[in-house]
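The next part holds the structures, each set out as structure tokens.
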Structure 1
């Protein structure tokens, strides 16, 4: 019988397995992943990793490897305008460092993250089984029996569901969600440009939704471009010339000529919040627990916060001789994460509704608000600390850079 079975071999699932195994090497942990072996190497996307998450990745021994490919975000610029406006006035800027030598976030290629986490899992003796999914489970008083797609079954004390925003395990556990569709899609692409970005990230609030330019290494940037779904699908299906012309209108000319590198894809955007994060013998983490709008770049970072809280809950329970899959143990994890997740979900929902429109009175009000924040250093510091994931003294140790 396993101590912990993780379903989902992405960043959150792998990080959860590594964090627990590193702190409690005697626990037996396996990861099952529906995608075939090597599929992760084809992911061309990049993600913003906040300072708190980099501390955790450092403690679990993978950040040194990841940082080779990471681009620090040295500055953040926020504008609010229409696509046709010849000038986009800057309403808000944030300096990138939250402390000496530590930027509030890095941009990291997804491939680099998964490679480092897989390497750590293998070194710790965590088996990763590809091409398998969970088709059902039954929770008992001391164990959970998980049926797999190859007809086999696995017994485990704790089942961790990291199987995405459309989590089948969440549904099997009878956990309901709060869900709605924004009618928007996020276009994700990587572009190369002539001039260096100097580590500056930009977020342009346009009537159709936020248009984020996030710096990568080697004169490249990652785009998260929000459009109404029909328009997003049209743009992604268009040839590169049409796409790059539309892109240049929004991106501007300050970095010179733009060239799309690799694939461009559109992902539907919505809000999904699990009403509970735990049930007997099962805990949800990452997108299985929450899917939010990318307007704040916090989606993956919420998942890493889940990892830090779940790992500490499991490891400390094990040290006390408690059953790591018992509901009263898992409720500590839920109490740690549910409010923060709900707050972030509401915040991103309000921001998207506030900025994804072209209603003049609302535009005037929001620009006035951005201007106030720009002129109040203490308020700006508060927002940057929140963006960097600073938590109070009662936060998970890993997010503070401390071992469990």
Structure 2
């Protein structure tokens, strides 16, 4: 981009701060009207609750603010690239998005969308799209080089279903073609795609792989999302919970930038809330199998014992391995001791247990959960580059 074009991009920052959500709402409405087939690709639940519009508005603003040095955003772009690969996004779809985004800038900004601004944003989008397409092509090729790897969607069959807690079931997925499946890093996810009759189109969702890699199957553990306060039930999670053994499900290859290096000498501190337990279980099992033996602390929070997924598995690992310590916070409990606390997770109450020299910290849960415990760790003196987090849903957080 030229210096003039970068100045034009910067000139739009105040407008993006005040009208960014209006722009992204208009963009999605316009795109789905002209290209309704993309409803099969985008999470329409996040469209309905506004999270996707907020996420895109934040991303556009961040790109404008860092237009002089977009390399600062490479970590975020790689995370988004992994999500796109899990959805089988194509270069042609970037052309569709670009067309509607630039048209939306013209239509929403009106007189403020001068020829210079449109020219600058056209160049900026094309450069960003080229970066993303390059990142994603490398990820696609990397998937194909793995034993059993594939690109796009592959049919799997549900071979087993296990009730893990009051709201979470584990689904064991075996490849329908009986061929190899590739390994994954503990903490990564797969995307499943399911046709939703009430909508009339397919919907993709990402689910963390909840076990150490086993060559015969992938395991996901899915929370049945029950709607509250006028928020509807989870469309896909409820549909998955209605599945039975033998049903077919479409799956993309494992993806994600949130994972632990289980052969590192660094101690691990895992912090999870609710269904955020799922990638942590994969990390813990993989670490246990590695035989490393350095310190691992797991802090988990949930409603009560009935909602505590993998409770017995973690307790058994802790009984047999002195390198593991676990603590749980129940919002509802009559029992309190050294391991079980009442209330929501309070990291300051465990400072002596979790502040470990050289430790890496992994947080998984919804946006407010991550933000609260990320800030708690910073307050306790943990450096930002030692904290990693996985946010369920669109990436809204910019806290690193």
Structure 3
């Protein structure tokens, strides 16, 4: 006997994701707990990560996020999904490192005379672990320490990077982070430092299973291809992983917008109505990056205006009732924060009718950034972030 998987529509899925992201109502939780629910805050632009996290925590400011990162150490800045810089909860680092280090490595994009062998990678990672234990080193200091432990080949400046040449070892920086021996330390002036968090990665298979469940809880229903895109992992491998978890009864299939998708087993309750509310989300917000299908989150003209070649996160976005309805930008001058919001043409009237909500959001952005916001509704001339 076969059963038809329950059908889930976009509006229901979107509303549940927004609720579980604390975007319907900021939660009275810590920055670490909020970041755990987000499955990490993209921190390529650290100020944007601070805003992403603090907007979801009741009465929080960027100072609270900075304290969690720098004093309390309940947040760790490291290389997370897709090998990009993220804030992750310190308590979840064994899970993250176990899962990320178990993802199959693709073919190195480096030229043959630049790339490192598996043995060289292991040697450099061991050198990094040793050099960073109990220390915070700049890139140059870490380079010297690695070369002293491995040989001059690791320091050869052969990697093209920003009109410069980086030492060979830097191609495995995120590998070292995923193996639990490298994360960011305190900045030393304008220079970043690295340190060893002393984390023992969880067993890979178990960690991947838990990561899938957490991902589906936050962003499901989702297909293996969505999980693979979020991690920058092989699609076929993700399909096999989902099939194995389904076989164990840990995830179950639903029909999402007419296509097969997955949720955590038994997690099939969804809100009765669509998401409501006006929100301003910063660069690289986790919700805009992980929510799929992207065409539904960025409908119609939003796909062209608020994405950079289909890539989410490069613009701060205006979210109205669960979908992207414009872009925005903020510019600071002392305590004054000029917030400019550009609604899409199709959203101008709905946004004008909800100017009070938008003003509240701008004021909340100002409070998080420890300033005073001044809202302007008009064109945003700033292009996408690189």
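Bear in mind that the values in this text are calculations on the coordinates, not laboratory data. If you're wondering where the values come from, they're calculated on a predicted model, not measured in any experiment. Cβ atoms are built from the backbone, for glycine too; each structure is taken alone.
Compute distance in nm of label points 7 Å out along Cα→Cβ at positions 157 and 181 for each of 1, 2, 3 and report the one that scores greatest. The partial results should precede the final answer.
Values: 1: 4.3; 2: 1.3; 3: 2.6.
Max of distance in nm of label points 7 Å out along Cα→Cβ at positions 157 and 181: 1.
By the measure mean count of other Cβ atoms within 10 Å over residues 13-20, tell me the structure among 1, 2, 3 with the highest figure. Walk me through the numbers before you get to the answer.
Details: 1: 29.1; 2: 15.5; 3: 21.1.
Of structures 1, 2, 3, the maximum of mean count of other Cβ atoms within 10 Å over residues 13-20 occurs in 1.
Assuming 14 is relative contact order in percent (Cα under 8 Å, 6 or more apart) as calculated from a single structure, say which of 1, 2, 3 it is.
Working: 1: 22; 2: 14; 3: 18.
Of the options listed, only 2 reproduces it.
For the read-out Cα Rg over 2.2 N^0.38 Å, for residues 253-300 alone, a value of 1.79 was computed from one structure; give its label from 1, 2, 3.
On the way: 1: 1.79; 2: 1.13; 3: 1.37.
Clearly, the read-out refers to 1.
Cα extents along the principal axes in Å, for residues 117-348 alone computed as 61, 50, 45: which structure among 1, 2, 3? Could the numbers behind the result be given before it?
Details: 1: 62, 39, 34; 2: 61, 50, 45; 3: 61, 55, 29.
Only one of 1, 2, 3 returns 61, 50, 45 for Cα extents along the principal axes in Å, for residues 117-348 alone, namely 2.
Starting from the value 3.7: which structure in 1, 2, 3 was distance in nm of label points 7 Å out along Cα→Cβ at positions 197 and 325 calculated from? Mind showing how you got there, number by number?
Values: 1: 4.4; 2: 5.2; 3: 3.7.
Considering all the candidates, the number was obtained from 3.
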